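Trainee: Structures for review follow.
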Structure I
Amino acid sequence: MKLVEPILAQQAQLQEIRRDLHAHPELCYEEQRTADVVAAKLTEWGIPIVRGLGVTGVVGIVKNGTSNRAIGLRADMDALPMQEINGFAHASRHPGKMHACGHDGHTAMLLGAALHLSKHRNFDGTVYLIFQPAEEGGGGARRMMDDGLFEQFPMEAVYGMHNWPGIPEGNFGVVAGPMMASSNEFRVVVRGKGAHAAQPHRGIDPVMVAVQIAQAWQTIVSREKNPLESAVLSITQIHAGSATNVIPDEAELIGTVRTFSTGVLDLIQRRMEEIASGVAAAFNASVDFSFKRNYPPLINHPEQTAFAVEAMRAVVGADRVDTDVEPTMGAEDFAFMLQEKPGCYVFIGNGEGAHRAGGHGLGPCQLHNTSYDFNDNLLPIGASFWVRLVEMSLPV
């Protein structure tokens, strides 16, 4: 590896920041303390800041030279509504809240890059350091954009990074094109007619209609979608009834749809509604169909992806960069930013969990797991990647 030496020398400071953030997790749009920590550090290092975009977002501005060129680097700050079971010293001090996705580490890595860029400024142009709230279902990226992120801070490209358990510690993974899926949720209420369970002919059973709809929906993915396109349609909740001898008036189907393309999503949403309505009509029932599109697919731009790959290779070597990493059906609201600006989102390997100190829980070190912890060995690696990306993007 060819890490940036001054950043490597700051690893203990970055670890202290990261573990402090881990011990004080805040949920989406509640990241006041986290934003205060970020703002205080940037101000201490002489970096001008703007606060309040996306409610609790912070943007740091590092300028050097005379160039009008600019890029953005983004880190997310929010935690998850989970109960941490780890027992080490920096475990969450707030019941029901946990940094189980590594946003504490993402914030610390970008702060590490900020510290170096503020001191050394080996670039010509402007770097916007975007500390974003509410990635975990709150759409903080979209909220910051609605508040004028790209108008107030014009940039030619924007980049993001996420730790990824299972990828070897310190390795990078990326792919041009679709890398993460869209996130969508549906809710269907089947309306029948209640009756005594011993006299089903006197009612319209919404439970059996819901079962028929659930089965028919699976043919959308298996028989209507192009088999070369990926998609997931998962029914995750079925609710109906309150007694063993009563056919209820209603049954409810809830779940998620994930796709890598808007075209496939359009097909699935349309056919889900048509099938649900048609099946219900065939049984003299009716449906209320709702479908919510949360996050779009995350699609990396080829030119910026190739550029990010060169920066990764400059830090860890070509043999530790996977340029064809397997896309995931997980979702990420950085996708909104990539719809508006060219850019790239990369994975940095968090390892398999061997980094966890004594006192960790029994579960695996996976994202959104109660035993998860960010790997502090990544702090100088990720920060070095950010710095090299800036220096290569905005050469002196």
Structure II
Amino acid sequence: MKSPFQYGTLVDKESFVNRVEDRRQLKDFLSAGINVMLISPRRWGKSSLVKVAMNELTEENKRMRICFIDAFSVKTEAEFLQSFAREVISCASSTWEKRLEDVKHFLTGVTPSITIKDNMSETLSLDLKLGFEERQVMDILALPERIAEAKKIHIIVCIDEFQQLALLPSYQSLEGKMRSVWQTQQRVSYCFYGSKRHMMLDIFNKASNPFYRFGQVLFMQKIAKEEWIPFIVHSFRKTGKEITEEQAGYICETVKCHSWYVQQYSFFVWTATSTSVSDEILKRQLCMLIDTNMPMFMSDTENLTASQVAMLRAITDGKSQLNAEAVVTKYGLGNPQTITRNKRILIERDFVEKQEDAFAFTDPIFEIWFREQYM
């Protein structure tokens, strides 16, 4: 029986929970030509949200074409430019033959060598002979607008894990070129999203950076418990199993409505249930949830210094004034410079986030694990 709960992959529309307003905003901004920078903590479902919203948009408007690019594994500027050109051409061309025609027509300036990886699945592989002349780079970046204008369509370029591009050796130069070309385009919109919030904020919210005010910054919010509970109950029921609203609420509260963990915890409970959920199953599968994620938690913490672990212990105990003498002494937080540096590092590495006058863990299951291991 197929699981009604999904995690670790893009969630399909059937398993997608609400986010009606988020989807509406994405569609409204991007279809109107306004670029979007979508920011949220890791594993909140950004990629699934963009995928579902863009699928809806293409169903509503047949002149829309969506290009998806994953920058996570991009290591060089050449890799990015080739991926960019390949995906833009593929999204705008309906058949394999037309893709070949578009390559020859729109990429003459970069001397493309075309390789057919798999003609049956119509996978387009481009080997662009780039000499990294500025004109070549600018031509590739201008490709979406040229194609959109020629075909009288609107192209939306969605780049996942956009912040990874900032790690490229040539990013500073590439960033300026991207902004200068893309800000003039009339038939193309860009949607950037990524899992490292501090890097995304640095790219788009710093006045000194080229992408400052490039478009609308959207901060993704958690899905409310009131929306999760009906989804969980219905998902169990449609597969012949029962879970009460109170038990579904317990799942949500335990993982603090974290999208990934709601789906994962619900899946573990669902697999252990034959007819109806018991409180024993909830407790046992919570242990399984923690154990399943433990290797990742151990890997994340193994490089922390003693003073950084001490700071996490203080935050676990609900301490907000981390520079207070009593807190510094009790937990061994170190000198003021060490405290300031550790705050920054723990925030940048997404261990914690600042919430008004206090700090909070970004990962609710890591918080439970950390409490068990270190407190």
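Trainee: To which of I, II does the computed value 165 (volume of the Cα convex hull per residue in Å³) belong?
Mentor: Details: I: 147; II: 165.
Attributed to the structure labelled II.
Trainee: Ranked by mean count of other Cβ atoms within 10 Å over residues 258-265, which of I, II sits at the highest value?
Mentor: With respect to mean count of other Cβ atoms within 10 Å over residues 258-265, the highest-scoring structure among I, II is II.
Trainee: Tell me which structure, out of I, II, gives -16000 once helix-only ellipticity at 222 nm (-39500 (n - 2.57) for each DSSP H run of 4 or more, over all residues; to 500) is calculated.
Mentor: Working through the options, I get structure II.
Trainee: Of the structures I, II, report the one carrying the highest value of FRET efficiency 1/(1 + (r/R0)^6) of positions 210 and 346 (r between Cβ atoms, R0 = 30 Å, to 0.05).
Mentor: Between I, II, the highest calculated value is found for II.
Trainee: Compare relative contact order in percent (Cα under 8 Å, 6 or more apart) across structures I, II and report the one with the greatest value.
Mentor: Greatest value across I, II: structure I.
Trainee: Using distance in nm of label points 7 Å out along Cα→Cβ at positions 298 and 330 as the calculated read-out, with 0.8 as its value, let me know the right label among I, II.
Mentor: The correct label is I.
No value in this document is a laboratory result; all are computed from the given coordinates. Treat the numbers as computed from the prediction; the structure is a model and nothing was measured. Cβ atoms are built from the backbone, for glycine too; each structure is taken alone.
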